[in-house]
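Take a look at these structures.
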Structure P
Amino acid sequence: MVTGGGSGIGQAMCRNWAQAGMNEVVADLEGARADETARAIEAAGGRAVAVACEVGEAKAVEGLVERA
């Protein structure tokens, strides 16, 4: 599970871990960016799910953990 996985360092972490065979939960405030990263991982043969999440909100984080 990577928060901020839709861009920058978080996105790179998601892609690298997926290449290493890990399943990824890509979380980002911007759901569209999380979706884009998850689709790229799946297109490369990995497994990923995208979740829009504001980590400053407890309920959102609880939902993120449930999806994972």
Structure Q
Amino acid sequence: MSEQKLNIGDVVQLKSGGPEMTVSELELLLDMQTQNYDKFSGFVFCQWFIEGKRTDGKFHQDTLDKLD
């Protein structure tokens, strides 16, 4: 499990560069004891636009920088 560092709506960029992206979803894991999806996996789903076309992808939060 990872400590959650990002939230839905945060604007981020890959540490190696690239387009600005918006965090659209947090990946949660199922807790088998409680049967709830309440454990953060460390991965986020992001969306961004390239030439007007929406694109999305899944990234580990440690590969992203939060932009101000």
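Every number here is computed from the coordinates shown, using simple stated rules; none is lab data. On a predicted model such as this, the values are computed, not experimentally measured, just so you know. Cβ atoms are built from the backbone, for glycine too; each structure is taken alone.
Taking distance in nm of label points 7 Å out along Cα→Cβ at positions 5 and 53 as the criterion, which structure among P, Q has the greatest value?
Working: P: 0.8; Q: 3.1.
Going through P, Q one by one, distance in nm of label points 7 Å out along Cα→Cβ at positions 5 and 53 is largest in Q.
A value of 34 was computed for relative contact order in percent (Cα under 8 Å, 6 or more apart); which of P, Q is the source structure?
The read-out was computed on structure Q.
Tell me which of P, Q gives 19, 11, 9 when you compute semi-axes √(5λ) of the Cα gyration tensor in Å.
Traced to structure P.
Given that helix-only ellipticity at 222 nm (-39500 (n - 2.57) for each DSSP H run of 4 or more, over all residues; to 500), derived from a single structure, equals 0, which label among P, Q identifies that structure? It was calculated from structure Q. Look at distance in nm of label points 7 Å out along Cα→Cβ at positions 13 and 29 for each of P, Q: the largest one is in Q.
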